[in-house]
Structure P
Amino acid sequence: MVNKNVFNDHFRLMTPVELCLCMDNEELIKGVNTLEPEERFRFIREFDRELGDIVKRYQEIKARNFSLQLQKD
């Protein structure tokens with residue numbers, strides 16, 4: 001029987017942030033450790049990019065809400 005990397009299959013279907021949200025920490029660490037070095041690098045790079053996009057979007061929403069609050073006052 002072929003040893004199949006289930007985490008790698010999940011990584012193909014879900015983004016790194018989605019994986020972080022749906023897996024517990026231990027599961028995630030074990031899964032990332034099963035990846036080949038280049039896959040692990042890609043996972044981390046994509047996670048960093050996604051997290052940066054999330055933070056940027058949060059800051060945009062926060063600034064817009066602050067601006068709306070100032071207009072009300």
Structure Q
Amino acid sequence: ARGKPILADSLAKSGLWFNLSHSQGLALCAVNYHNRIGIDLEYIRRMSDVEALAKRFFLPREYDVVRSLS
């Protein structure tokens with residue numbers, strides 16, 4: 001990667017804005033006129049053992065909340 005892509009000089013002052021995001025083989029492009037635009041695409045991974053993770057890193061009361069959700 002070489003930084004955020006930008007429009008060519010011939011389009012830079014046109015008022016056209018765009019933003020790109022990608023994650024796990026998916027891509028998203030948003031285009032807007034006169035206003036900057038922001039987007040974010042994030043693949044959500046399933047966690048295999050949330051309870052073990054919570055027990056290791058959370059405070060006891062936080063861990064209890066996680067346990068109550070399962």
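Quick notes on this structure:
- Answer label among P, Q for the case where semi-axes √(5λ) of the Cα gyration tensor in Å, calculated from the coordinates, equals 37, 11, 9: P
- Structure responsible for -27000, with helix-only ellipticity at 222 nm (-39500 (n - 2.57) for each DSSP H run of 4 or more, over all residues; to 500) calculated and labels P, Q on offer: P
- Origin of the value 3.5, where distance in nm of label points 7 Å out along Cα→Cβ at positions 24 and 56 was derived from one of P, Q: P
- Winner on relative contact order in percent (Cα under 8 Å, 6 or more apart) once structures P, Q are ranked, highest first: P
Readers should treat all values here as calculations from the given coordinates under stated rules, not as data from a laboratory. This is a predicted model, so every value here is computed, not measured. Cβ atoms are built from the backbone, for glycine too; each structure is taken alone.
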